[in-house]
1. Hey, Kirkwood radius over Cα pairs in Å derived from one of 1, 2 reads 14.2; which structure?
2. Looking at structures 1, 2, which one was relative contact order in percent (Cα under 8 Å, 6 or more apart) calculated from, given that it came out as 45?
3. Tell me which structure, out of 1, 2, gives -2500 once helix-only ellipticity at 222 nm (-39500 (n - 2.57) for each DSSP H run of 4 or more, over all residues; to 500) is calculated.
4. When you work out distance in nm of label points 7 Å out along Cα→Cβ at positions 40 and 64 for each of the structures 1, 2, which one comes out largest?
5. Comparing 1, 2, where is mean count of other Cβ atoms within 10 Å over residues 24-31 highest?
6. Of structures 1, 2, which gives 9.5 when mean count of other Cβ atoms within 10 Å over residues 48-55 is computed from the coordinates?
Structure 1
Amino acid sequence: MTSPATGTRGIPSMPERNPKALRAAIAQHAPKLLVDFDRHWRRDIADAYDLAPVPAFMARWWGEYALARNPDMEAEVHRLEDEAVHEPDYNRGKALIERAGHLRREAAKAEPGQ
C-alpha cells in the first residue's frame, strides 16, 4: 500500500477503509496512537473467531486517526475536554463536552482519500 497523500492543507488524506491501511497511516502520520491501536487489535481482534467486533474497532480507530491527523482540530478537542474538566458550571461543562464530541464525530465522517 502506498502511504496516504497529503492534502492541500498539509493534513494527510484518509487511507483505504481497512485495518491494514489504517494501521499504516497511523504508523506514518500519528505514531503516538500506534501502541494503543496494536494493543486493542491484539486484545479484541487478532485471535478472534468472530469478526463481529471489527466494525466497532474500525469506527473507533478511524475517528481517532481522523482527529490525530489534524493537529489543530485535535488540539481544539483536547482544549475543550480539558476546560470541561475544570468547569464548575455543569451546563457550561456539558456544552464544552458536547462541542468536543461534535468535532470528534465530524472528523470521523472523513472518507478515504479526503
Structure 2
Amino acid sequence: MTIEVLKSKIHRVRVTEANLDYIGSITIDRQLMDAAGIIAGERVYIVDNNNGERFDTYVIEGEPGSGTICLNGAAARKVHRGDIVIIMSYAAMTPEEARTWKPKVVFPDTDTNRLIN
C-alpha cells in the first residue's frame, strides 16, 4: 500500500499572469521549480489565499529568475493577477517511507517571487 504525502511546496508566491488563451497549466520560474524539486509536466495542487480556490494542473517551466507564476487556460479563471498562491506536489510512498520523509518547502519573497538567500 502507498499513501500520498507532501513532496514539495512553494509557499506564498504572487500570481504574475493569468492567460486564458492557452491550452492549460501553470508556468513557474525554473529556479523555484528546482528549489522545490518540481519538474516540468508534474501535477501540482494550487491554493489561492485570496479567494479560497483549490485546483490542480501540470507545470510548464518558466524562465529562470523571472519570478513568473502564470496560470494558463481554464485555471486562469480561478485566480487574479496579484493573488497569493501556494503550489504543492505530492508523492506516493509506503507508510514506512512517509514516516521519515521531509518535504522540500520553499519560501520565496512574496513581492518578487524570487528565492531568499
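Values quoted throughout were computed directly from the atomic coordinates according to the rules given, and no laboratory measurement underlies them. Computed from a prediction, not measured in an experiment: that's the story for all the values here. Cβ atoms are built from the backbone, for glycine too; each structure is taken alone.
1. Numbers: 1: 15.2; 2: 14.2.
Considering all the candidates, the number was obtained from 2.
2. Numbers: 1: 31; 2: 45.
The read-out comes from structure 2.
3. Details: 1: -20500; 2: -2500.
Answer by label: 2.
4. Details: 1: 0.4; 2: 1.3.
The maximum falls on structure 2.
5. Values: 1: 17.6; 2: 20.9.
The maximum falls on structure 2.
6. Details: 1: 9.5; 2: 12.5.
Checking each candidate, the match is 1.
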